[in-house]
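Take a look at the structures below.
Here, each number is a calculation from the coordinates, and none is a lab measurement. The structure presented is a predicted model; accordingly, all values stated were derived computationally and were not measured. Cβ atoms are built from the backbone, for glycine too; each structure is taken alone.
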Structure 1
Amino acid sequence: MSVDGTLDRVLSTVPELADPTDVGELPGGLTNTNYKVTTESGAYVVRVSAKDASLLAIDRENEHHNTVAAADAGVGAPVVAYLPDENVLVLEFVEGETQSPESLRRGDKLDLVAAACRKLHGAHRFRDDFDMFTIQKRYLGLVRERGFRLPERYEEFELQVRAIEDAMAVRDEGTVPCNNDLLAENFIDVGGEFKLIDYEYSGNNDACFELGNVWSESNLSLDQLEELVGHYYGEPYRNKVARARLWGLMSKYGWTLWASIQDGVSEIDFDFWGWGMEKYERAVAEFDGPDFEQLLEEVQRED
């Protein structure tokens, strides 16, 4: 099934997309092809899903359900149409300033990041749960089964991963609706507040995973992570900072295997292996670093 053929059928099927004045491909998608369609009445995004998405633990029904919930909460783009037979989701285009890792590292919008996360976390419960411990195991099994590339020393850190899981289990934080993939580019500044887009990996999760993932994806400093946690919780509690930092580590460790799978199956012209190895090298530095044991202790504290 060609992407162009799918787009033509969608344009002729969805009433809001009738008589487009402009159609252009949006850059940046690593698992989908995205188009901006402009009509006399507005602008829309047509998201054509890639094949083999299920290998990456993406469930399109879950994504659709959660995207609607995020929009209802006022933090996501409204859904215009969902065409499961075409693997297509049509959304209203969010006009605003797309963020970058560099813009978030300036540090002047961390309060907006925290506010957007709180708004999303107050949405109606998402359909499914998201647990990076479970997903990392699933990814690892798939990488072994398919013979995909595995970074040197990767499996050496399984004992530390189990130690993180055990330490976090001491304090049950509960779960809230999370995006779980908050790259800087998924934050859109619409004039004093952020909208959050892209709910492929969304699910109910520990709020600190969201904060740690933001820290990891944009490579914020540790001081900025403390500030982000402080904005979110009112104070930079040590156990919350440790929790977010450990989740950030698990994020890097788990998404490394996402990159390995994409390296093995994706037809997109992108250096997935290099992208994953950058994350993995930062994860190794944290596993081997001097703070690891202290973080395990602090995540179990009362404050």
Structure 2
Amino acid sequence: MTDTATNPHVFDATTEGFEADVLQASLAAPVLIDFWATWCGPCKTLGPILEKLAADYNGAFRLAKIDVDKEQEIAAAFQIRSIPTVILVKNGQPVDGFPGAVPEAQLRAFLKQHGIEPAEKVAEAAPENDAPIDPHADVVRLRASVAAAPENDALKLDLAIALLKTGAAHEAQQIIDALPANLATDDRAIRAHAHLRFVGLLKDAPPTAVLESAIAANPDDLHARHLLGAHKLIEGDAAGGLDQFLEMLRRNRGFENGLPKQALIDAFRTIEDADLVGAYRRRMSSLLF
């Protein structure tokens, strides 16, 4: 049933590879999970439609096929009670889903609701340029692009993200707040919102040196650890920020209604280094489970 041989965007997920192939992979592109079985009649209707969409969308999402008879542990973890069931995973977390076979138009509407649109096929890859991009020059370029095409909301989102890299969080926030609702679930918008939450957290926060002294005096000062982690993230020390949030989780996972776990998840959304995120996600999982 699974068209993995001819469609690079469809694969059979397993318990052993689930962390890397689904959770970590969803940090780069959304993963749609199709829970099915060989004896399931509606699955034989839904499966080919999902595989067709995976091909049509050209990598805008990946389709993970899970045979519930072979991968009972995953099915139990997701509390699958009927099949077919479809679950959408983004940024390492399940965000939505539905049971039963639905028509293609409804599937496309579901994907669009979560900001997933067909990706254009690129005939030839652009030549690589090893020179680092000057974020300020990028802002100047994007301002001109937005002025030339003021109706292009995607360009405005690009500008907001570029502004964040220069530290212009206030202007970036204004642009993002004015974007239409259909861009709210765009991965870049989600990442930008997470970044802005950390910026907002530091509005009246003590400087790094003061927070470090507070932690040295009381290692259980989780408020100070939270602020120090945010400082380090915004200053570009991703690993240092994650270390603080991980230590919060280790000392008290229930602190302020699960703040340590939420801080880690928000941090994962802001960090572009997939290998670093994967390593810390595994460390988070080892503390939680």
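Work out which structure the value 2.4 belongs to, where distance in nm of label points 7 Å out along Cα→Cβ at positions 195 and 259 was derived from one of 1, 2. Of the options listed, only 2 reproduces it.
Thinking of 1, 2, which structure, once Rg and Dmax of the Cα atoms in Å is computed, gives back 21.1, 63? Label of the originating structure: 2.
Here FRET efficiency 1/(1 + (r/R0)^6) of positions 171 and 243 (r between Cβ atoms, R0 = 30 Å, to 0.05) was derived from just one of the structures 1, 2, and that gives 1.00; the source is 1. The greatest value of relative contact order in percent (Cα under 8 Å, 6 or more apart) among structures 1, 2 is that of 1.
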